[in-house]
Structure 1
Amino acid sequence: MQLNAAQMQALQDGAKREFEDRVVAHCHSYFPDQCCALGADETREMVREAIARAGHHGFKVERHVCKFVDLFFTFGEQLNTDPALEWAQAILSDTSIASPAERIRQALRRSPGTPGTMLNSHGRTTPANK
């Protein structure tokens, strides 16, 4: 059996949606207050944005993408732009660390936040849904 381009695309879209569903469920488990405050549609949109940004950092393996989503939910959408998060930006974009797995590991190890919290503009942790 041979698949045409449209059939291949449909399979890829289905796989992406299944992964997205698993990540959304993960976020509901680890960031319940944030997800409740955001609502279903905004939570899914934030997950989509985080997955896209993970790809820009070279994270392709589902585990690494999910860990990046954890950072994204922990620190917020400013993960790539907030001066208080320069340490994360430096690690995530450090090309001298060739392995994406090592970059995400170092970022998580260095992270002062915990699931369900994020840094405010003063570098202090606050509930993520505030």
Structure 2
Amino acid sequence: MPEILDASAIINTDTLQSKEKMYTTPSVMKELKNIESKSLGEAAIAQGNLKVIKPSKKHIKKIKEKAREIGSDENLSKTDIEVLALALQEKQKLVTDDYTMQNLAAHLELEYEGLTRGEINKKKKFKQT
């Protein structure tokens, strides 16, 4: 089953080697700064295992609205929002160690998987000040 990866999932070499088809966003690829992680991402693209897709504005808007609703909008980067939007758009599992992203995915009823840090125990709403 295809999966949507954030930068932490790409940096984890086991993820790239064990999955058949994966997707990420252009902003995630820009986050890969060091030579090793950048090389991992580029190699996966060259092998056809990783496809880079820009999510639609419609799905980005849905993510921003839900993040505001649950009070996590200030804890998400532009890249986080785009990765979540791609998972929503493609209706595929999100792979991330970011608990804020996992929480928003849970609120959107998206499947998610943690890597080294595990997964959230339950979804939460946060009050905005």
Structure 3
Amino acid sequence: MNIGEDNVVGLTADIPKQDNVIVKGTNREIIGELDANDDTTFNYEALPKDGEIALELSYTDTINERRHMEKKVYYDSSYFTDRKASEVQPKSIYYYLFWGLLVIIVIRWVWVWRRNKKKKEKERRESERKR
């Protein structure tokens, strides 16, 4: 969040190497411009551990000076456990009915196809004998 009175440009967020987080992919997110009293989000794919995670923010201010600051955030994995979205949802009875019916239809189709194939083969052999 930009709580300052001026806009910033060239905003980047870096996660430096540290013990509490392993970043997958790039450790820099280029955010771009951020207006005064505005906020934004950025995403990293990472494997965090409980504890402090350091972020390095860099931006260019209105007098065209590049500034750097370090902020620390605290990660607590307990906020992400026992969530409804994390639970394995049981399958509906319709899921099993659909797949069961599909298997029965495929078995029936194969059986009819093989029966018709044998019937045509038998008819072909009989027609060859008559010649």
When semi-axes √(5λ) of the Cα gyration tensor in Å is calculated, the result is 67, 22, 15; to which of the structures 1, 2, 3 does this value belong?
-> 3
At a computed -14500 (helix-only ellipticity at 222 nm (-39500 (n - 2.57) for each DSSP H run of 4 or more, over all residues; to 500)), which of 1, 2, 3 | 2
Using distance in nm of label points 7 Å out along Cα→Cβ at positions 7 and 95 as the calculated read-out, with 1.8 as its value, let me know the right label among 1, 2, 3.
-> 2
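Quick note: the coordinates plus some simple rules give every number you see, no bench work behind them. Owing to the predicted nature of the structure, the values given are computational and were not obtained by experimental measurement. Cβ atoms are built from the backbone, for glycine too; each structure is taken alone.
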